[in-house]
Structure 1
Amino acid sequence: MTELVEHGQLFIGGEWTDPLGTGTIQVVSPHTEQVIGSVPHASEADVDRAVAAARKAFDSGPWPRMSLEERIEVVSRIKDAIAVRHEEIARSISSQNGSPYSWSVLAQALGPMMVYDAAITVARAYPYEEHRQGALGPILVRREPVGVVAAVIPWNVPQFVAAAKLGPALLSGCAVILKPSPEAPLDSYILADIAREAGVPEGVLSILPADREVSEYLVGHPGVDKVAFTGSVAAGRRVMEVAARNLTRVTLELGGKSAAVVLPDADVAAAVAGIVPAAWMNNGQACVAQTRVLAPRGRYGEVAEALAAAAGALVVGDPLDPATQLGPLVARRQQQRSLDYIRIGQEEGAKILTGGGRPADQERGWYVEPTLFGDVDNSMRIAREEIFGPVVCLIPYGDEAEAVRIANDSEFGLSGSVWTGDVEHGIDFARQVRTGTFNVNTFSLDMLGPFGGYKNSGLGREFGPEGLAEYLEHKMIHLPAGYAAGAAEAGA
């Protein structure tokens, strides 16, 4: 039986503090359906305290005035502490959201380490000051920290997304209020301990678990300079609407309905081996999941047979069992959502090739079988709407031009992949697909390059220099005619 984890305080401005409200959040295991923990529910008054601490830290504290190397030392200690506690972090997240433990170790714990490491690499090379010759004379362009950041993260990959926001925000000199999801707040307490031990200065970081109403209060707070949000399209629209009242800057990483395209010359076995983990990763609860698989009509049967066999062989069970490849969904509502879409797909005329219900050997828990639909038309709801569960569509296409049209025929544009015997041809195909990231004969996410979406998949970018730039303001300083940078030092 999982030990009950209970916390009674909030992490505000780097200190453990009694909450001003009386609400609590109960954390329920998606495997046992039993309460496994509780944390205080942050109130609007707690948000006010966190924003005040962050404003003081940014406006007059040492953090944004430290050298970059000093900030790198602190963030490096955060990364190193995650390495030490990675198994604890992985178990905590798997217990809360059902991620298979083996996947959690890689993506929920070691993945954040890679994010922080990449952010440090980018920060060291970034041009914070640049002399240019302007049209009217010399100019100095500076990049300065944006200020107080509200970082709102989801439950599916909480530490990975936290790192994607904290890394560049902290390295640029910002203060951050991190708002974890009520479904997965327990691991944020580990992060708070790590941040405190790493030497994050007073006021620079607060962590406030809360629901949507308090999140909205935080997003709309006049003391916040930037909102970094990851979540659903509907929630992203609301974030943008609320933030607009104060003209608060926003970056939004939202949903996806990404296409994995198998070209006629592909090695089907290799393609399926790459697509299955990309489609059903984290129990299908991933914004970049390859949930539309496009197969040429001439090889459709071959792809369908191989994909159904591989999906049907996935080991479903207790997320803390190292052998598990597919665990339960995070909440009963998510389980019901997937089951509803499975019913809708059948009503639309799609054919279930494997799965299609609740696993017979799981008497409790919010499980759904890995499900593959065949004979799917891209106009069907199961092909157009983000399910966020273990449900994948197999769509036939005629020629390559039709494959491009189908891949682009979506309100989303986050990720995608192509599988082919000719990598150069795969690159040409990738150039035609309107998504923020794309893969040729692989599936990965490189933290040194930009990540984000086209269309309804979001605004702005994370990772790489493009992601760091989202936490910086650009300032132009006009200089007198004839000024030459470094001339004074050269003549000294």
Structure 2
Amino acid sequence: MKVVKNYLYNVGYQVLAIIVPLITSAYVSRVLRPEGVGANSFTNSIIQYFILFANMGIGYYGNRQIAYVRENKNQMSKTFWEIQIVKTIMTLYAFIAFEIFMIFYTRQPEYMWAQSLNLIAIAFDISWFYEGIEDFKVTVLKNSLVKVLSMIAIFVFVKGPNDVTLYIVVLALSTLIGNLTLWPNIRRDLDKISIKFLNPWQHFLPMAELFVPQIATQVYVQLNKTMLGVMVNETSSGYYQYSDNLVKLILALVTATGTVMLPHVANAVSHGDMHKVNKMLYKSFDFVSAVSYPMMFGLAAISLTLVPKYYGPGYDAVGPAMMIESIVILIIAWSNVLGVQYLLPIHKQKQFTWSVTLGAIVNLILNVPLIKLWGLNGAMWSTVLSEVSVTLYQLWAVKNLLSFKELFTDSWKYFISGLSMFIVVFWMNTHLKDTWIMLGGEVLIGVLIYTILIIILKAKIIDQLKELVGNKLKRE
């Protein structure tokens, strides 16, 4: 039940972290207009490269290392401070690099300096520690409060198209304050450690191994927005961001399992229980398949009418782009299970690194011709094909470790159920009256169709849910 609770906590926070800007974006899209939204998206894509350098692979590495030693409080305290020292030093280097960059970069300096607050915030982010000890309640509750306050601040202070800088500052400060709220708990959770017993640089090379996949991942997460801003215009970069926001909201429900399961699997690996590891993997893969198929088909079915209704006039281009990008919901869900939940905990960093590096290379090769041919939609197809290459490589990497038959046993059931749902909902979405009530009805009908079909087809996820409910009732 602990994994389930942590999953729900993490889902709650991940959804809130994306749903807050989604709630505000309907307002911001109209107030800042496509040009202002694009300026924020473009400059944020640039600062993310410096944030990537400051993070130095710590998210995955720190989470995993804390999970390995969490049963020894003294060792855990030592590990925490060693990793945090490296992170602080890397953030300082990253900020110096940013200052040098700004000497030569003269485009929108005010926006860029406002974005640099996000870089400062990274130094204080210790969420990886609480993920490692599987205490998701702390990060969720504190950060949730800050996110809600930031949402209120946007509605109060951002009033017109000249408030782009203020909007960037509010978002960045919410991240910084959210990270700072985690520090008071550290005194309770860690022992006092003398600095002379610390050896932070022993972690540098292992972090560097996970830094490479983070670089590669960031390439096809941020490079699309940067290249659209350069090759087309900043407004297209904003369109990409707004499509990505809605897709990432859906993905948060699925990929939250990765953050929760990584320390859980790592702890099982540390005890040498590979049978338990594989068993958890099969269940997790089936779960994300059952959830991501309907999410992928459902978002694609309503995207053409959802976007103009939600974002307002001037954003019609986001609808077709989102329909294309919805494919990655399933693809990333699978790669999250195979990569984050399996390859990393069992020390297969090299295979994980090669997979995301391949994705970055595919993205880089395809971006230029596809963006030149189709602009925004070309960038979306490049994203989809990049993610497909990542997942295919990871499947090849685990072919001798896992049973594909076990992984994909019920996948066809979820596909048929999701496709059937898509056909009905897409027809309704394009032929019936375009209102919010009708859109809500389409979503409910889609859920009903999918649920009935997986029950009829007797998918394994139904048995898992029955088992989960049965175990909870026994405890009560």
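The maximum of distance in nm of label points 7 Å out along Cα→Cβ at positions 30 and 390 over structures 1, 2, that is, the highest value, falls on 2.
When helix-only ellipticity at 222 nm (-39500 (n - 2.57) for each DSSP H run of 4 or more, over all residues; to 500) is computed for each of 1, 2, which one produces -28000? Computing helix-only ellipticity at 222 nm (-39500 (n - 2.57) for each DSSP H run of 4 or more, over all residues; to 500) on every structure in 1, 2 gives -28000 only for 2. Given a computed value of 5.4 for distance in nm of label points 7 Å out along Cα→Cβ at positions 166 and 286, which structure among 1, 2 does it belong to? Derived from 2, not from the others.
Looking at volume of the Cα convex hull per residue in Å³, for residues 206-381 alone for structures 1, 2, the greatest value goes to 1. In terms of mean count of other Cβ atoms within 10 Å over residues 94-101, the structure with the greatest value among 1, 2 is 1.
When Kirkwood radius over Cα pairs in Å, for residues 198-245 alone is calculated, the result is 12.6; to which of the structures 1, 2 does this value belong? Among 1, 2, the structure yielding 12.6 for Kirkwood radius over Cα pairs in Å, for residues 198-245 alone is 2. Computed over structures 1, 2, Rg/Rh (Cα atoms, Kirkwood Rh) reaches its largest value in 1.
All of the numbers you see were taken from the coordinates with simple rules; none came from a lab. Quantities reported herein were computed from a predicted structural model and do not represent experimental measurements. Cβ atoms are built from the backbone, for glycine too; each structure is taken alone.
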